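Structures given as structure tokens follow.
Where a number appears in this text, it was derived from the coordinates with a stated rule and is not lab data. Quick caveat, the model's predicted, so the values are computed rather than measured. Cβ atoms are built from the backbone, for glycine too; each structure is taken alone.
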Structure P
Amino acid sequence: MATRFRELFDLTGKSAIVTGASRGIGAAIARGLAEFGARVVLSSRKQESVEAVAAAMRADGLEATAVAAHMGDEGAIRALVERTGELHGGVDVLVNNAATNPVYGPLLETDQTAFDKIMSVNVKGPLELARRVHPLMAARGGGSIINISSIGGLSPEPMFGLYCISKAALISLTGVMAREWAGNGVRVNAICPGLIQTKFSAALWDNDAALQRFLQRIPLGRIGQPEDMVGLAVFLASSASNYCTGTIFTADGGYTI
């Protein structure tokens, strides 16, 4: 029997950049893309942290390279794209996962420094990185950009105001890029995770009372794991999603129903 659709998810020969890949969602997505055949460049602020993840992937026979880059540093972003081009001749997939949230509290108690830092890493960085990979993708006939936003960008959570604002901006940015870059074959979509059990979100799940409040609103009855984001990322990176662009996918156990 012919298998017309089995290869839709195959990423063999594709080059991918995943930011914020030293742990959590980024590390899981990087491994998932590599298991489907992609040659993955993992990036994070600290070389030793992201190298440890890349080394573990290589030990399992996967193709992974670690390149440190701070998403608030335009020079580091430029160097990341240049290094990926040197390694793989171009870029086919970009996963903008890196993010920061240095404050927890009401808007009235946050300052301009925190706002600037969050917007620089969570919005300006992904835009700059996407702009730099765009011509490389266009030269190959297209590519896929996946922005990791948050359900907080759709429905703001108290005490996480600036973070939610930045993630809402990333959702809007996804739509703008999708409209402007579709003619070059560059697809841009966003994933909005719900509460995922990572170090980044520990303030929300490491407290039993807070965790129970979330669980009461999650139909599936559990918080997510980083691995729960992998299938959707592979779908968006592959030709299985060739007719998807500008779409916002929630992966939250039903929290936003």
Structure Q
Amino acid sequence: MPGVDAGRIRAPDALRVLIDDAMTDGRVVVITGASKGIGRAMAHGFGRDGARVVVASRDQGRCDVVADELRAAGVTAIAVAAHMGNPEEIDALVATTLDEFGRIDVVVNNAATNPVVAPLLDFPDELVTKLFAVNVIGPLRLARLAARHMAEHGGGAILNIASRSAFAPEPQLAPYAATKAALITLSKAMALEWAELGVRVNTIAPGPFATKMVVGLFEQDDYRAAMLGSMAQHRIADPDEIVGAALFLTGPDATFITGAVLTVDGGMLP
């Protein structure tokens, strides 16, 4: 390839070391919102894959339950209470992880909130602020803290969990969709700015999974019919069905993938 420095199209040395380490040593994976739903499923999935898992959510008791499940299965795991709307708790999550394991290889920003379903005209201002604090500002803070550490230790991977609704906001869920659209844009910016640090950043945009929020919406006959009718597979997903995508995007087989958005949505139509 005339005019191209061949050294620049190979994985850098630091990245090759990271790949080797990931395949021979237990990666340290921090997962927020890991006490239930797809976060819990990913915690178990990364644990089965040999990772050391930090189970984080705002509820210490629920985190302890999942960490106990992982340890019973032979996985090294700790539980850390961290509310993504609280900067001090995010800082403490990173500090505790580094104190316990000495490194962070992967962050999965999965925690999110949607406290109310309401039309835009009636959506309380304070809840819009809360949505952006938990769904956007918190994940950005955690990603920045982790990226700084990763840059000093050979690189790493950040996976942000957005939503299919970021591309097609639904009535009465617009503020939530807006936060997920913002998270996707931030993920692309992170990928651009942090590539030279050896930090890859990708996003999964799930469709309807069997989580508390989605199951509640599916109890409405009109919503369920409209949603299932827009999907090729015409069904709601089990949380375990996101695990393969998460492992791939953060793993050694995806070292040339950054800034990507993968929809895991059963073939939803635009």
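P, Q: which one has distance in nm of label points 7 Å out along Cα→Cβ at positions 39 and 55, as calculated, at 1.2? Structure Q accounts for this read-out. Quick check: 15.9 is what I get for mean count of other Cβ atoms within 10 Å over residues 191-198, calculated from one of P, Q. Which structure matches? For mean count of other Cβ atoms within 10 Å over residues 191-198, the value 15.9 is produced by structure Q. Where does the value 14.8 come from, among P, Q, when Kirkwood radius over Cα pairs in Å, for residues 103-206 alone is the thing being computed? It was calculated from structure P. One of P, Q was used to calculate mean count of other Cβ atoms within 10 Å over residues 79-86, giving 22.1; which? Matching structure: Q. Given that mean projected area of the Cα convex hull in nm², derived from a single structure, equals 15.5, which label among P, Q identifies that structure? Derived from the structure labelled Q. Calculating FRET efficiency 1/(1 + (r/R0)^6) of positions 71 and 135 (r between Cβ atoms, R0 = 25 Å, to 0.05) for structures P, Q picks out P as the one with the greatest value.
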